[in-house]
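Several structures are given next for inspection.
Just so you know, all these numbers are worked out from the coordinates, no wet-lab data involved. These numbers come from a predicted model, not from an experiment. Cβ atoms are built from the backbone, for glycine too; each structure is taken alone.
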Structure P
Amino acid sequence: MDISTTGVHRLLVASLGDSATLETFAQLQVAPALLRPVADTVSRAELAQALNMLLFRDLLLRVPDAVDYVADCVKAGGKVVFDHGALRTVAWASGALPPGEAAITRVLRPLGYRHAETYPLPRLKMTGRSWRHVDAPEDIAQFFVSELHPERFSAPFQVAVGRVLEGSVDPLTAGDQALLEQLARDHALPWHAALKLLPALQRCFARQHPLFTQDDYRTLLAESAEMAWIATEGNAFNHATDRVADIDAVALSQRVLGRPIKDTIETSGSGRVRQTAFRAAQVRRLFLHEGQVVTQTVPGSFYEFIQRAPLVEGTLDLAFDAGNATGIFKMTAAA
């Protein structure tokens, strides 16, 4: 099929232009069922796929090791199977932004995602939830959305969280939210509406609060590396994940190349889901300190690998594992 005649291609070109769209299609495997010719309307599945491709590309812009890995895949004639993207939220008052996962799930539901499983993460004082697309669960990347619970931390920590988040803005306008309601009702949008909505959806996966003090960052970091990460990175993808056939071989090859891959592979209780990851990229972020703007190196996002075995009935095991998630979260723990 000529991908240039498909709806997903048209959506991406509107956001990225021709060259970057071609590059993104070369990097990512897209199920043929999602590549339907341009029609009168855009389905929720097409919008979800286009958004995921934009978010994957954004992750690459922030993780150099991921860029190198994906380039190697393309050079070898392969493509990445985008399994899931993960992001972090805070179950706390956040200015104009809906608190916690609601800031994200209000986007996921109209796109065709449904809550699949809940994963308590007590050691991190967080809760993780997976969101799976009802139209193409194995082909459209899942979302792993975690919430941090500040009430489980100290009073000074809670005060710092409040100060960091209180200036948060809502990236969605009333018009954007009306289009989401239309999408939820009709499972599709006219082209003019879809082209308007897609950039607004992408803006939801970013940091929505302004600069804050370095002292507040240190207060958060002392009790929760995860909250400190949210403070600097917001709701951006914490990581994107490549579904691979042989995770042991991938880990070994990346280690031989000298890339900063995790020393161990996390294995779920079922034994069917195995995960490892590169260590987080180090990024420079701005802070306020004594009336001045200063910079500090902090952990950014990272790139993950997952191997999924089939269930008895032949479908892939699309579940996650709380123990795996806790281990993977450590990729952003060290500055």
Structure Q
Amino acid sequence: MKQSPNTRTQMADIARLAGVSASTVSRALSGHPAIALATRERIAELARSLNYQVNAGAANLRKRTNPTIGVLLLNDNMQAMSDPFILKLLGHIADELDQRGMALLLRRAAPNDPSSMAAMVDSGQAGGLIVIGQNSLNQDINALFARGIPMVVWGAKLPDSAYPVVGSDNEQGGYLATRHLIEQGCERIAYMGEYEHAEAHLRHQGYLRALQEAGLSSSAHLHIHASFDSRGARARFADWLQAGHRFDGVFCISDVAALSAIAELTDRGIQVPEAVKVVGYDNIELGAYLHPTLSTIDQPTQLAAQHLVEGLLQLMQTGQALSQRLPTRLIARESSATNKLQLFAM
């Protein structure tokens, strides 16, 4: 007689009896070649003896009729799910999976609960994870990867990360943006962004490198603390302007932050690019259609999605995948156009 859903043995129970992780049980029951044949047979026998029944999602994965990849946005990530750059990246990931006949399951990790990151794989809903963001959750991701959870992370490669990472060259991006402003005649360039976040830290390092090469100051007065998105960015920029700092250029950590800065400058009657030149980061679509059009650093999101998906599939098939650092490039538009500059101060 079959057990009722309330008493049915769970995958975690089989994992405990077999002395393996729940993700290993899931892959073994799906016939994954990365799991040794003897282990697959032992787990299958345990499942039969305990009258274990898998859910529909796991059954689909085993039959490979509707393979699903989980895309997980970490709460630690400073960009909201509605951020234009995140939406752009998600769109390309969805396209890559669709071309392979695969589905995407999107979730945000539960706050302060690293174990929720593995829930999609442990439950059989997804065969592997693409994780967006990491930062302070680096060690939690390392622990899950060591358990055998197949995952590839979008972001900056951290020194102690054991998992494969796909990300753009953030340091070079910050350098290209700042060097461009210098080449346009700027001498006091503000940095609008964070220091602590992994990607932000590298962009700031590129900013400092370009200033150092040009023999320009990197005074703390030229730092405007702001996050990737618009939450409070404009207000913080307004407060910074009110302090009367002298500047003629701004490198912003994201396009959303840059558009917030331009809006505040415009409302104060400060012309962009005549009085102040602005460069953003991410190359969101909107930046090409506003006035002035936004100079920015392009992250190759289509290429990133391709590497994320291909890397994850390779990891699921062979147990190995390499990290990838992708190139960035400057797109110069109206917000940093060459003009005779006047140094601006409130």
Structure R
Amino acid sequence: MRLDDFDYVLPEERIAQHPVEPRDSARLLVDQGKSAPLHRHVRDIGEFLREGDLLVVNDSRVIPARLRLARATGGAAEALLLDPLDAERRVWEAMMRPAKKLKPGEELFSDGVPLVRVVRRSDAGDTMVVELIGDGDPLALLQVHGEMPLPPYITATLDRPDRYQTVYSREPGSAAAPTAGLHFTPELLAQLAARGVETARVELVVGLDTFKPVSEDDPTQHPMHSERYRVPQSTLDACRAARRVVAVGTTSVRALESATTLGTLEGRTRIFIHRPYEWTTVDVLMTNFHMPRTTLLMMIDAFIGPRWRRLYDEALAEGYRFLSFGDAMLLDRSLS
């Protein structure tokens, strides 16, 4: 396996800069195995789900984790908070700029107020440990001083921060949205429930691997950072009883497959899904279109095999919108 196996040409104009309205009007490319895929919209997903299917969503909520800061010297600094390291959410693993210049003990300011103290470089080496030192609840501080951490390929201004949250988000902590879930509305979820498709929740806190590119020629050597996950026992029981498990997004996949392969419902995971992979739980996957040369694309390859390339070619030819605010695809592993 080589990294070039997961490369394709993504024209810049195909990277969606804004979400569509309403949410479920996004296009949906429906995998048909060896047959040509179908072109629908997310609102039509019920046509392809059956009574007894279980929809599993990641209810992690994005926090305003990007902090634009100033050093005591007046120079600019920036922090992207990735993962809380204590129960009070005061101490965080973070990506920092300018990382090489920042020293342990240095305080960084927001609007003239000290907000962040650099503690040390993390054990991983490519991030830092920082402490929020402002007065008040840490999440409240982020609401005042932070910004939504949109991916760097989205350069347009997001007028409504709630459009980078799923309608069912509940647990604050992620540095990026589980973007496949952005397409659902309460009305669509109610329609699916009326068809006998129930919904269950997991939590996976989206962290560094969303931002970290793969650089190794042999991508299986890519070091995965750990992410916190939680799968309620009720969700796992529902998966075992379901006709099919339909995961919404790659983060839901990571949570479910971590719980079953690691044998624990809560903890940290470094699971790296690439071929060959022995699937334990997920049967159907709804996901957005991913960047080339990424671990997310490697997961899709493990799920449906090399036909992902034909589906991506079709989506590009038909004008689908790609990445976080783009359109979606519905993949069925049994068609491989």
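From which structure (P, Q, R) was Cα extents along the principal axes in Å calculated, if the value obtained is 58, 49, 38? Comparing all candidates, it corresponds to P.
Comparing volume of the Cα convex hull per residue in Å³, for residues 265-304 alone across P, Q, R, which is largest?
On the way: P: 73; Q: 62; R: 105.
Across P, Q, R, volume of the Cα convex hull per residue in Å³, for residues 265-304 alone peaks for R.
A value of 3.0 was computed for distance in nm of label points 7 Å out along Cα→Cβ at positions 17 and 313; which of P, Q, R is the source structure? Of the structures listed, the value fits R. Computing distance in nm of label points 7 Å out along Cα→Cβ at positions 49 and 193 across structures P, Q, R gives 5.7 for structure Q. Given 1.2 as the derived value for distance in nm of label points 7 Å out along Cα→Cβ at positions 289 and 321, which of the supplied structures P, Q, R does it correspond to? Corresponding structure: R. Given a value of 1.6 for distance in nm of label points 7 Å out along Cα→Cβ at positions 25 and 105, calculated from one of P, Q, R, which structure does it belong to? It was calculated from structure Q.
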